[in-house]
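Every read-out reported here was derived from the displayed coordinates using simple, explicitly stated rules and does not represent laboratory data. If you're wondering where the values come from, they're calculated on a predicted model, not measured in any experiment. Cβ atoms are built from the backbone, for glycine too; each structure is taken alone.
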Structure 1
Amino acid sequence: MRFGFHLFMVDPSEHLDIARTADACGWDSIQVADSPFFPEEISVPYPYTPDGKRFWPLDMPVLDPWVAMTAMAVVTKRIRFLPSVLRLAIRQPLLEAKSLCSLAAVSNDRVALGVGLAWMPEEFEWLGVNMKTRGARQDEAIQAIRLLLGGGFVEFHGKHVNFDRVIMAPTPKKKIPIYVGGATKPAMKRAARFGDGWLSVIHAKDEVPALMAELNQLRREFGRDKEPFDVMMHCPDAQTVDDIRRLEDLGVTDLQIMPWSEQILAEMGVGAMMRQQPPLSVKQDAIKRYADQIISKF
């Protein structure tokens with residue numbers, strides 16, 4: 001089992017110190033958000049809260065993910081970084097592949113790509129992208145980016161992503177995994193078909209057996225059940241070593257933790273956790289404590 005955490009809602013001025021601390025303590029990964037902008041009003045409910053309301057302040061500072069990850073990569077030695085998730089359906093895959101290759105070069109390939117579908121109609125409209133084709137566009141973008149990462153001259157001719165023979169350099173020295181995020185059936189199907197792993201949302205530990213059975217069945221249907229596959233999951237009620245080992249036995253490879261507010265998340269939900277951000281020193285102490293008490297056992 002590997003361990004990581006997300007920096008959503010964390011003040012960007014703390015990112016470098018947090019990354020250095022986690023790097024020194026044996027954490028495997030740090031995830032960063034991708035939010036190009038926040039409309040003052042949105043035309044649809046937010047899909048991940050019961051009341052459809054956004055739970056964060058709209059002036060919350062969110063760095064561009066490539067900037068955030070590069071800044072942390074240059075002050076660390078071993079920890080990995082990934083966007084969770086990059087809203088690939090609103091982005092140009094050739095340009096995203098270039099950013100990914102550049103970060104791989106700077107970080108010595110300490111990067112993964114987490115991708116997902118944007119949900120706000122305003123993002124698609126104002127960025128000039130058709131929201132109705134977002135799933136098909138993301139499928140093609142994943143395939144195109146994987147080709148580009150392999151080096152040499154490549155071409156791709158899809159309905160939504162189309163380019164003749166191009167070469168991109170530098171390219172990674174080792175395979176960069178592409179993880180597909182989302183808890184819907186289409187997202188799991190996309191992960192099973194095109195991804196090197198699945199990025200889940202928050203789940204209770206008693207939900208995990210059924211989720212993993214469904215995911216494994218989908219992978220068998222696509223003939224990919226023998227290939228390596230990572231599962232990154234946030235499971236706040238899996239708090240003991242035995243709990244985590246049971247998740248590991250089910251096929252979870254990466255446990256996502258919010259070490260400085262995991263109890264708040266388990267008891268009060270993600271909104272409360274995001275709003276109750278402790279000082280930097282408290283975060284660093286929690287990162288070290290979790291590493292000593294849990295990560296060291298693995």
Structure 2
Amino acid sequence: MKRVLVPLNPLRSFEAAARLLSFTAAGEELSVTQTAISRQVRVLEQYLGQELFSRHAQTIELTPAGARLYPAISRALDDLSIATSQASRRRRQEVLSIQAYSTFAQCWLIRMLSEFQALHSDIDVHLSASSTRVNFEHQDIDAAIYSGVVEERGVQADFLTPIELIPVMSPALLERQPNRQLDLSQVKLLHSLSRPTSWNDWLHGAGMVGIDGNKGHKFESSAMAFEAAIQGTGVALGVKVLVEHFLASGALIAPFDHVHVIPGGYYLVSPTSRPTSRALRAFRSWLLDSLSSTGRAQP
């Protein structure tokens with residue numbers, strides 16, 4: 001059956017105006033004038049034979065007909081946007097957009113990307129760093145690396161590595177301690193605000209009492225705390241997989257053996273509603289292989 005469709009511009013104008021309840025705001029969003037929005041809405045109203053807005057001196061509101069139409073138009077435009085994005089992704093399937101948890105991106109992924117590039121020189125990685133979870137329906141992100149527990153529906157979550165916390169410090173700071181013996185009550189503890197209870201958890205697990213696990217300097221990210229530790233400011237809690245290269249180079253040392261494991265881990269998360277591109281399959285395989293030496297058994 002032949003479809004008779006309203007032109008797209010009147011539908012886009014109506015959806016924006018209905019969502020924002022303002023012709024002016026809709027015009028600003030769509031980069032047109034308020035008059036253009038009003039004219040496009042009139043085109044739709046004339047096509048449907050009924051008014052969609054009640055117009056007042058300074059405001060507009062949806063009529064019952066407009067209120068019934070708005071959800072369907074909004075969903076249809078969302079579906080069109082997603083379908084267009086997926087088609088675009090197929091055309092440029094060798095471009096992979098990844099969002100990673102900030103410290104994982106800074107301390108592991110960026111350092112290892114040259115290895116991935118050597119294996120897959122035909123794939124360009126677009127990497128962003130954030131601690132915020134991705135809305136895959138509305139963001140053009142192929143996959144994300146999360147820290148913690150993944151409970152979202154509609155995603156494939158591949159476990160990468162556990163989050164094992166160990167204290168780390170610079171050799172120079174240990175040299176400054178009496179008899180080279182570290183007393184955590186006498187040095188600054190370096191905290192990541194993303195894990196505010198970690199020092200108390202580690203101290204409890206290690207059986208150390210009488211130490212205030214809330215004291216010390218606090219940083220927005222673990223990466224900042226690691227850098228402060230390298231500079232000899234204090235002792236940080238490092239995720240083993242993220243500080244291994246600092247330990248190997250001698251920039252940091254691990255003065256204690258006790259390891260505190262956080263529930264969950266690092267996961268590669270991708271939406272199940274989209275076809276998995278060749279680039280994402282290659283990236284997933286490389287990640288799993290690269291992190292296999294850390295032990296990927298679920299905690």
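Computing FRET efficiency 1/(1 + (r/R0)^6) of positions 166 and 182 (r between Cβ atoms, R0 = 35 Å, to 0.05) across structures 1, 2 gives 1.00 for structure 2. Name the one structure among 1, 2 that distance in nm of label points 7 Å out along Cα→Cβ at positions 30 and 262 of 1.9 was derived from. Value 1.9 for distance in nm of label points 7 Å out along Cα→Cβ at positions 30 and 262 corresponds to 1 out of 1, 2. When FRET efficiency 1/(1 + (r/R0)^6) of positions 22 and 246 (r between Cβ atoms, R0 = 35 Å, to 0.05) is computed for each of 1, 2, the one that comes out at 0.10 is 2.
With respect to volume of the Cα convex hull per residue in Å³, for residues 126-237 alone, the largest value across structures 1, 2 is given by 1.
Here FRET efficiency 1/(1 + (r/R0)^6) of positions 46 and 198 (r between Cβ atoms, R0 = 35 Å, to 0.05) was calculated and came to 0.05; which of the structures 1, 2 was it taken from? Label of the source structure: 2.
When distance in nm of label points 7 Å out along Cα→Cβ at positions 78 and 118 is calculated for each of structures 1, 2, structure 2 comes out greatest. Computing Rg and Dmax of the Cα atoms in Å across structures 1, 2 gives 26.6, 89 for structure 2.
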